[in-house]
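We did not get these values from a lab; they are worked out from the coordinates using the rules stated. Bear in mind that the values here come from a model prediction, so they are computed numbers and not experimental data. Cβ atoms are built from the backbone, for glycine too; each structure is taken alone.
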Structure 1
Amino acid sequence: MQNPMKFLPEPEIKYTQKSKILGEFEVNIHSSTMKEKMNTAFSRLQNKVKIPGYRPGKVPLEMVKKKYHEDVLHEVFNQVVSETYRKGAIDNKVPVASDPYITKTNLNEWKDGENLSYTAQVDLIPSVELKKYKGLTATKKESKIEQKDVDIVLKNLLDPRAEFVALDANTKAKEGQFALLDFQGSLEGKPLKDSDAKDFMLELGSQNSLKEFQDGILGMKAGENKTITVNYPEDYKNTEIAGKSVIYEVQVKELKEKKYPEITEEIAKEFQAESKEDLLAKIKKSLEDELVTEQKQQTTEEILYSLVESNPIDVPVSLVQRQLQHILGDVSNMLKRQQYSENVIADYFRKHSKEFEQRAEKEVKLALLLPKVIEEEKITTNEEDLKKHFDEIVKQSGQKIEAIEKFYETNTQRKTELIRELERKKAIDLLIQHAVIK
């Protein structure tokens, strides 16, 4: 027996491209199609609906239609929109960027025996034409590693071996020293919860406490007392004191400094060095490598920005909003890990909303432009590229090469994503290679 659905009239679908990034579908679904789909939905619902006084599956169909007509109509509407929209997109080869949004429909006025119509607009992935991707400009970053940078790293390495040494009672507090404190905070004349401490060791000049508090202690001597007012910023993570002034009664009990041991050959070897000179040289080399990486990253960012500026394209709002939500999600998770409250995070997003939107738009444009560079330069990824990448994973993680190869061979989607990422890196390298660094 032939399926009667086969003989239902085809929907009338008219597609119009309204702009480079906007398309529109005008759709008319025949009354017989609507009747068939409504009846099918009612029959399916009849088999599972529960109404007092009737056994499951035995509720009269007319009662089901009367009680659930509105719900079923909306269910069928969503179904036919999905089916006809997809058909229209495929038949017209529409590069859709998002789900459609209905701008007009007769759904609310629709009655049995009538055609159903709707108009939907859809964001489009824009066609990209590269105008310039070679000769992009960037500024050369001039900076170098100084001895003070090496000293900071060396102190961090030796810190577990350092000893605190008490300073003379007449010594005035200055940055680099450690102050042993007792303090109590108050807000609007009342003691503030969790704002007091005994024998609290504070490193003066550190980034871990507010500058106003530290500045108040500078110049004090052991045994001295002082009232210090701290004005907390509006975006401070503790919302109870954010944007308010807290008064601290502080006593400096003692000032200390750290005494670091002399670097012996034995200590140097613990850090894979042969001598003090070798250790200092290795620290400097490591910092220089980090600086080169950082400078390359900054140069890359400038070149990618130049690529976007040199190839202006319109992008649909839906793509930007999708990327924006992805960015905000990542930033939100990072701030939550740092124990910032929901209110502070929301306020931070409000203050920097324009910056996040600009970043999202730039990332969307790059996602459209870089594939064009790959296409233009015929960039591909071969087995040698994959092997080199796998070797790097082995070097960094210690995993076995066989396990890595098996993972990507059995996860084709992840392998495809990796291939695209490697091609993207090649494209960026090409942009850098042909850029003008001033």
Structure 2
Amino acid sequence: MLWGLGFLLSGANVAHSHQTSTKETRKADWANTHLAGYFRHFSGQHRGQSISAMRHQRAIEGAVFNDDETLILSYSSDGIARLWDVATCKGNGPILRHHAAVVGAEFIYDEGTILTYADDGIVRFWDSSTGAPIGPLLRHGSAIGGVIFNSDESLMLTFSSDRAARLWDPQTGQPVGERMLHQDEILDAFFFQNDDRILTYSDDGTVRIWESATGEPIGRPLRHQEAVGEAFLNDDETRVLSYAGQTVHLWDAQTGRSVGQPMRHQAAVGGALFHEDDQQIITYADDGTVRFWHAESGEPTGLMIRHQKAVGGLVFNDDETLLLTYSADQTARLWDAETGEAVGRPMRHQALVNEAFFSSEEDYILTYSDDQTARLWDAETGEAIGQAMRHQGPVTGAYFSSSETLIMTYSDDQTIRLWDISGLWSEEEESEVKRHC
């Protein structure tokens, strides 16, 4: 019997539209700030006691919170997704099993259902309270790379290392249109804003645009000489920006023709983004540089920022006057976005920095690193705040709560940990980072 999935997805909290993938950072926001006092009380219970972390049997692939942030949904290369009680850090409910590494998991349908996908090539749906599987399995020939819903949740897009992207009818679980095929693994796929087209990019060196209704290709492939690192659209979706190897290209989304000259680095490009209302392009690379380019011509603006080793990523503050970068040179750094001059001292780890980002008020910066720690820093001075948040392996994720009284970290040491930073905001408590679990 074929179960309908339509009832699962109405009002679902799922990934929508374009530029959503498993690569993306999964930031956990605590919606109810009244929980902060509860966590302070609970953390106090741990003083002098052994504190247990939330543990899988292999590396954590990711973790997300439910809306009221009383539960954590984690997923791991051990083939398991599972729920945890945030207050106690104990397992909550059944274990959700695949036959290979689980690479994505989401709450959907007002959190009554959980969606998981894995390297076993299967997308599954589960009752979040009982752990019972719901509806049909959606199958690819090999590992699933991601699952995205269109804006009205009438279509579900999946992509896989089997070289195919597929559309599915969530009412029936049946495929819609033809498979969208590349010559090698598809690395990401997403809908255009009005859902009529789909963009994919692949290890075969091409970016492709497809008609959503039929799965038929539109225009010619946008072709690189190496595997495509990333591709995305500008705000009005008239331009495609993509990079591969040491080169960044801008393309006309309608004609598929190259716009301006290629933008080149001296080593592999790690990322690119539009800036200044799409008039500029910023790129960063393994050559240790961040470069600024005129979008339509591909000519450099003359501004360049330099690290000592590969740049891992960058983020602007809200008014785009400051640029935060992080690098394999073991530092995160702030820069004046207009002049490229360094601001404050380097924020230094003992191994490459995996990510860095601002707190909501931009007075603090959170970093995490392969040195087995996450750290909090004063954004104005670059000085470390409180103790390091330590794991026994590289830290692969770290996020503020929305109230910014808690930080969640997870690691290749197979654990998820919570840290109480409420003392930073209270005159009655010590300004330190306390481990919750």
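With Rg/Rh (Cα atoms, Kirkwood Rh) as the yardstick, tell me which of 1, 2 scores highest.
Working: 1: 1.13; 2: 0.97.
When Rg/Rh (Cα atoms, Kirkwood Rh) is calculated for 1, 2, structure 1 comes out on top.
Here relative contact order in percent (Cα under 8 Å, 6 or more apart) has been calculated and equals 16, so which of 1, 2 was it run on? Walk me through the numbers before you get to the answer.
On the way: 1: 16; 2: 11.
Label of the originating structure: 1.
7, 20, 15, 11, 8, 12, 15, 9, 3, 0 is what came out when P(r) over Cα pairs in 10 Å bins from 0, in percent, for residues 82-257 alone was calculated for one structure; which of 1, 2 is it? List each step's numbers first, then the result.
Values: 1: 7, 20, 15, 11, 8, 12, 15, 9, 3, 0; 2: 10, 35, 31, 17, 7, 0.
Matching structure: 1.
Ranked on mean count of other Cβ atoms within 10 Å over residues 362-369, which label among 1, 2 comes first with the largest value? Before the final figure, lay out the partial values.
Values: 1: 18.6; 2: 21.1.
Comparing 1, 2 by mean count of other Cβ atoms within 10 Å over residues 362-369, the maximum is at 2.
Tell me which of 1, 2 gives -1000 when you compute helix-only ellipticity at 222 nm (-39500 (n - 2.57) for each DSSP H run of 4 or more, over all residues; to 500).
On the way: 1: -16000; 2: -1000.
The structure behind it is 2.
Comparing distance in nm of label points 7 Å out along Cα→Cβ at positions 234 and 282 across 1, 2, which is largest? The partial results should precede the final answer.
Numbers: 1: 5.0; 2: 1.7.
Top value of distance in nm of label points 7 Å out along Cα→Cβ at positions 234 and 282, among 1, 2, belongs to structure 1.
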